[in-house]
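Participant: Read through the structures below before going on.
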Structure 1
């Protein structure tokens, strides 16, 4: 997860289907990735203002344009710097924490397996013992 996952996403790649907003990406495999519900309005706003530019990076086709933009943001001292790989990791951790099944997460992330997710487990908040027991029992 070194930032090379960033793709050229334009307004035409954002669409609504199956009751949600999806983004078509092409690397490493072409797929439609559902947008987290809480971010749908922001993604639709980006689409509305993008015109014929990419959602991130304008007309730039530079491979690491999102990473360059993230690195240029001013961040208060004591806060971690933005990076494309950190943003992707945050998305993955969010899905793991909310219980997204691994096969679907791997497919949406364009992963061939889930081994790479092991480095992120320390950032997933643990459930309380009672909740963990219920989940492990398969009860709601």
Structure 2
């Protein structure tokens, strides 16, 4: 979907962003959209959108997202240095950039776990990310 700026689902997600109704997007649909965004959109845009999304979260919500991402990273059994470094982040003091790095790592290396973490975060968080990503993607493409 995020390889075509004219895709109707992107316009629908962006409309949810504009209307503030991202909480009405089903979690499964939103998680699939986020996954498509990570797989198909410009990597610089993906990083920017992820960081901005986590910067807008309330501290408690950011801590919850950090804990969920960290859980998934640990459960992956990934022995890479990046996984080890991300697994050491304290969710209570995680920054939006660190949570975004966890998100990117999971999306790139373990997309099924990233999807599970996003859905576990609740429809509001994943819906907000999907809607925000769609709006930014369309803006990036002059729409």
Structure 3
């Protein structure tokens, strides 16, 4: 299994993240907004690590699928953990008391197993697409 030689749109992802970070820090706490920013931050971090260590490498099909499933698992679990971290940061930025209720924080934490499983399955699916593309050859 051949990993891609580059991540398409990585620079645009960084730019979008920077704009989102500014907007996120200015606006009041909203669980959906912080969850999206947590996902985006985790995605950017994992995309950087993928680009740094995996670009262009060749793995066996099983090994490549395992790596992609682990990457997806890290994205799912990391999104929940990053969201909880950002909730704490957002509460610290504003001096008027907690931004998020205990129920909102618990709701995010409660989804850790689901998001981890969904991330692993999504990573496995992307890995299967990469295998199919490798066997078929790149499109012109």
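What follows is calculated from the coordinates using simple rules that are stated; it is not laboratory data. Given the structure is predicted, the values throughout are model-derived calculations rather than measurements. Cβ atoms are built from the backbone, for glycine too; each structure is taken alone.
Participant: Looking at structures 1, 2, 3, which one was relative contact order in percent (Cα under 8 Å, 6 or more apart) calculated from, given that it came out as 34? All intermediate terms of the calculation are to be shown ahead of the outcome.
Facilitator: Details: 1: 21; 2: 45; 3: 34.
Going through each structure in turn, the value belongs to 3.
Participant: -23500 is what came out when helix-only ellipticity at 222 nm (-39500 (n - 2.57) for each DSSP H run of 4 or more, over all residues; to 500) was calculated for one structure; which of 1, 2, 3 is it?
Facilitator: Numbers: 1: -10500; 2: -23500; 3: -26500.
Going label by label, the one that fits is 2.
Participant: Next up: If mean count of other Cβ atoms within 10 Å over residues 98-105 comes out at 14.8 when worked out from the coordinates, which of 1, 2, 3 was used? Working shown, then result.
Facilitator: Working: 1: 11.2; 2: 23.8; 3: 14.8.
Answer for the origin of the read-out: 3.
Participant: Comparing structures 1, 2, 3 by mean projected area of the Cα convex hull in nm², which one has the largest value? All intermediate terms of the calculation are to be shown ahead of the outcome.
Facilitator: Numbers: 1: 10.4; 2: 7.5; 3: 9.1.
Checked 1, 2, 3; max of mean projected area of the Cα convex hull in nm² sits with 1.
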